[in-house]
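The data blocks that follow each hold one structure.
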Structure P
Amino acid sequence: MSSTPDLEQSRHLATALPGPRSQALAERQKAAVPAGVATTMPVYAARAAGGILEDVDGNRLIDLASGIAVTSVGAAHPRVVAAVQEQVAQFTHTSFMITPYEGYVAVAEQLDRTAPISGQTRTALFNSGAEAVENAVKVARSYTGKQAVAAFDHAYHGRTTLTMALTAKNMPYKHHFGPFAPEIYRVPGSYPLRDGLSGAEAAQHAISALEKQIGAENLAAVIMEPIQGEGGFIVPAEGFLPAVVEWCKANDVLFIADEVQSGVARTGSWFACEAEGVEPDLMTTAKGIAGGMPLSGVTGRAEVMDSVHPGGLGGTYGGNPVATAAALAVFEAIEDEDLLAKATRIEQVIREHFDQNADDRIAEVRGRGAMMAIELVEPGTREPDAALTAAVAAAVRATGVILLTCGTYGNVIRFLPPLTIGEDLLKEGLSEVTKALQSA
């Protein structure tokens, strides 16, 4: 089954961006949607498939964002489309807490099978990444009987009151939205480009802060993204994660791996924490799990997950049947089309491109699989260059390439293409980044 429905896989600009229909929709948006809901691209989507998004004016754009790592199998994969259509015709909702259905159980079984957690596991389903994180914290507190939770510098875990407290960056995520949830603590992580520390050294700094500022006897869980997302696609130094996890296990503290952005084949393995053999007690998933349908999960050791009393976990829409049908189709597509290998190949293409187009303003090319980034600095320094980053991103978008930035300092360009993108399209999009850098 082809992963690219009938949408020509080529970039084409029928108008300047934004086109007239997008401009008209933007005016309607201003009148109907609050300014706090901001958008990156000034175009309105009409269709998308493979590595292309087509807007309402007929412009075809190269997609290097995947809706923020969501449409990893493409935005209209035929398997997902067929599964959703079939399920919609049967029923759209019953609430699993009222009358359950097989799809929820099947997705839980799939996550239990692929999660890098030994022994028996259990999975509960929810709607969004932030909701999964909140429930992982609830489970950790229930199991341990402790309240404190520690997160790391540069972390991003969501926008709700609890997850904003876990998130490190003020603008735009936390500014003016306090007070935040209590018993949340922040400790130093590992940012090799900026701290210059080995994994063991960075872990010792983190563990010292955990012991001195919180105390293991008060700490329910430590939560971390194996590759930090909004903070800048930061890959911790080798050995950092295993050392932190080892300390957690030795001190009866649960380790929560936040795989919302990095999980479900994005990094070339099912989950990013597999790269260093890290075994979490709890793991959160969302984004790429259901091909664009809202779905998330918390997977954990059976005795941890079962510590919550009946009725303590759930939600009206959690594990919606249409979303679970989509998720099962996503799992099939990943396995049948060998998308883990395709994610690894995307990393090779990106690294080769920037090896061949070296620039002294690129301080680092980093990431794994189809979760890659470049960090931009002032030449000859490590000073973040947010202005250059914004200028390059704007120039690339104007050429018809969907591109995202991130980073605590606003100086990181990230690449999150669909795993189904054609290699020529990927290279074409990367070339526009290089051209924009050369012209900046």
Structure Q
Amino acid sequence: MNPHIQRAQMLYQRSRYADAERELGMALQVDPHEPWAYALLGACKAAQDDFAKAEELGQQALALAPDSADIRHLVARIQLARNDLPAALKSMDETIQMAPQNADYYATRALVYSQMKKWGKALADCDAALEIDPEHVGAINVRSHARRAQGDTQTATQELRQALEVDPDDPYSHANLGWTHLQRGELKEAELHFREALRLDPDLEVARVGVLETLKAKVPFYRWVLNYFIWMQTKAAGAQWGIIIGLYLIYRVLGSIARNNPSIAPFVAPFLILYILFALATWFAKPLADTALLLHPFGRLALTPQEKREGAIVTILVVLVTVLLGAFFATGQSVFASLALLIGAPALPLAMSFKFAPKKPRRILQGASAVLGLISVTLCVYLFTSLNLPDGLVQLMGQVLGISVLGTLIGTNILATQRWQR
């Protein structure tokens, strides 16, 4: 193999992507048709979130070496990182057809199936990988994740301890075991394994997120919300929608019962309030908890600048709307309720956009926030100045703002159940 490619592989494994790219550039100067140079260059681009270029380079590598199972496998890993699961699955099916006795390939396809939440197929591929290599740490990790998703945290824990016996310094095994302990409510053990994973690999995102969630889960209310998040993440998109719609229908039925039966309304009202708090908590608990972590010495270090900034924005908006609603209930002055709606309606999609990592859903929600913000500003000018607007237009804008709250909740859930390519 070209020595530049050998050095690039070592640099890539050490996350020195820019240095690896320089070596690969020199390799291509020596041989412009070297498929491994294109494939590794694609992997470097994917590691730096330049997925469009990564995919292009991967396809160039495949065009030069269509019969190479290893290159096809690397292209599948790029597609998996991009969240293009159908393409990754197709590539892995072709890879395994070309080389059916490679444990790495079955472990990667199992990972694709696990991302698709097809737990039975993921377990089958893990078993196939472990038949070839009984100590394949990657396959053990994916299998334990599938076990945990199916609620079998005890077996998942046992398997991860087995993986750590094989490789005590594998950061993914420590992080995976941390999430298993977190799901079991064993916060101390979870934090220990997340910290060990970060010691072994300071850039391991799944461990960084895990340790933050563990710190926040020490607050009982957030632990309840986190358990819901973890449980929902194990469900396919259709099942998630069934749960969301089912909860909403129960809310509507209870609301109807309360309206038609005033005598039992006081008993139903707490359940309605709990539903509203639950719906809001699923979107606002994380940024609010991130802001609270600024008071924790380790949490403050683990939060990214973006998380700190977005948490602060959400906290300010929530406090402001809460104060205005409190003033309305205390004084009965409708102007406070109007201001709460005028601020809260555009603030809601803005705050919810922060939950998404992919750019497209963030931009959709932030675009909705900008439109609602423009309506709110127009209504504020109308209310507090001598601006003349047609009564019909004012009424329409008020209705849009009122409906936007429910529309934002429904729309955000639609966006959340989609799989967005990176």
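Observations on the structure shown:
- Given -11000 for helix-only ellipticity at 222 nm (-39500 (n - 2.57) for each DSSP H run of 4 or more, over all residues; to 500), calculated: source structure among P, Q: P
- Rg/Rh (Cα atoms, Kirkwood Rh) - highest-scoring structure of P, Q: Q
- Read-out distance in nm of label points 7 Å out along Cα→Cβ at positions 35 and 155, computed value 3.8, structure in P, Q: Q
- Read-out mean count of other Cβ atoms within 10 Å over residues 147-154, computed value 17.6, structure in P, Q: Q
- With volume of the Cα convex hull per residue in Å³, for residues 11-162 alone derived as 203, matching label from P, Q: P
- Structure with the greatest value (metric FRET efficiency 1/(1 + (r/R0)^6) of positions 171 and 203 (r between Cβ atoms, R0 = 35 Å, to 0.05), set P, Q): Q
- When FRET efficiency 1/(1 + (r/R0)^6) of positions 99 and 347 (r between Cβ atoms, R0 = 41 Å, to 0.05) is calculated for each of structures P, Q, structure P comes out greatest.
- Taking distance in nm of label points 7 Å out along Cα→Cβ at positions 387 and 411 as the criterion, the largest value within structures P, Q is that of Q.
- Structures P, Q, by relative contact order in percent (Cα under 8 Å, 6 or more apart): label with the highest value: P
- Each of P, Q could give P(r) over Cα pairs in 5 Å bins from 0, in percent, for residues 179-274 alone, but the derived value 3, 13, 22, 24, 20, 13, 4, 1 comes from P.
None of the figures in this text is laboratory data; all of them are computed from the coordinates on show. Note that the structure is a prediction, hence the values are computed from the model and not measured. Cβ atoms are built from the backbone, for glycine too; each structure is taken alone.
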